[in-house]
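Please find the structures below.
Each value in this text was obtained by applying a stated rule to the coordinates, not by laboratory testing. Note that the coordinates shown come from a computational prediction; the quantities given were computed from them, not determined experimentally. Cβ atoms are built from the backbone, for glycine too; each structure is taken alone.
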Structure P
């Protein structure tokens, strides 16, 4: 390796490491925000249904370890009072919120109209950090959904357990309905949004692209799912999470023909949108 090549490689490693730190800071900031929002969605829903006096009276946990948080809703009292439907509605609302965020975020990053005509899409084209922020916000919310479905589909407690108990559902119904929806979101994220992320944020560095891929897969399948299931000795679900992590790394790695083709399509979309923007100005 020539001296200039060595220096370029050293700079690439440094840039990738700096971006990894930025990703970690972004993700954990989002994660704390999402936990607070998640619990307050529970409590606010309970307040509007008349099942909680103060929607701000959640139990605050550790913002770093994300343990000890609770919405403060007395689900056992709701079930005892015959208000199982209310309990199910309270439990499901944060999951609906996460699904809306993921769907809307993916649409935002893929929409041809958003790319060519709106102020926000111009920002996405001109400033890679806007794309970065939207992408990782999608990942945080999708990780929450994956942690519930399919990982906790048969849980007897928590949000999924309260939904099934409140509506009298067989857990298999929840699994069959919820898992395909999550898989569709995951497909669009990996198939279309991830190559766009490679182009917008990590075009100049294959190493940085691997940082994106590995950290994304880790947060989606291991951080809130596989590792926690292993700690709870739920070995089957933990194994599924680790297999999903490995499969995504192998099938979505930079340089694969389908990834390169998606990157080319995304690059062409950027050029067309920029031309349209200049024409309308």
Structure Q
């Protein structure tokens, strides 16, 4: 009987995860934003609705999102490399610092409880929403990517903040490279490489990180059904989003998504405050 109840409980979880993966794939393909910024709040609301709460739920959401990014980022960077779009000089120069920041982020997440992680996600998501809604291609901080002390400071920060949000390299890497004059297509391609460097070491650590009151079939902090279903669905629906992006002007939709993300971020902050 207990096994039957557990199996029955998995059915709505799989259906919710299929819907989450489908939407994340379309939006990622359409707007060029990483799926993680959609997956983390979606995982949180889905698992909460199914009765899987607890002080470590946000850790599961972040870790599972990053696990999906391992697959999607590797696939993306290989595809961009075939087109010659990846700036390997930037990627190699920034990789060590990003990896260090990702490991530090994983260690920080392992010590923080859900309300704190919700507050961090909400605050950083508001920053991303602002850039999506109001950012301009002509904004510049410099003519070339920082080297020396600037890179030493910024590269770990990219990895650290990305893990705290459960996202890959796109949400911080693309704006950063654009602000330093890297063409947008090259920035998107290179940020896919950032995603691999962020996700691989952090997920390796999360697989060894125990959590309390985790959803069924969770290894460490990574929920295996969520990982598998979302990967399958995004592989199917991301090309649909790409085709839509080529068939219409995605800029107004970026502003709509920015507003939606701001609402999600504010709701996360509300929950973090216990309201």
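Using the calculated result -26500 for helix-only ellipticity at 222 nm (-39500 (n - 2.57) for each DSSP H run of 4 or more, over all residues; to 500), pick out the matching structure from P, Q. This value belongs to structure Q. With relative contact order in percent (Cα under 8 Å, 6 or more apart) computed over the structures P, Q, the top value is the one for Q, the highest of the group. Using Kirkwood radius over Cα pairs in Å, for residues 137-208 alone as the calculated read-out, with 12.6 as its value, let me know the right label among P, Q. The correct label is Q. To test your reading of the models, identify which of P, Q gives 18.7 for Kirkwood radius over Cα pairs in Å when calculated. Only structure Q yields this read-out.
When FRET efficiency 1/(1 + (r/R0)^6) of positions 161 and 265 (r between Cβ atoms, R0 = 35 Å, to 0.05) is calculated for each of structures P, Q, structure Q comes out greatest.
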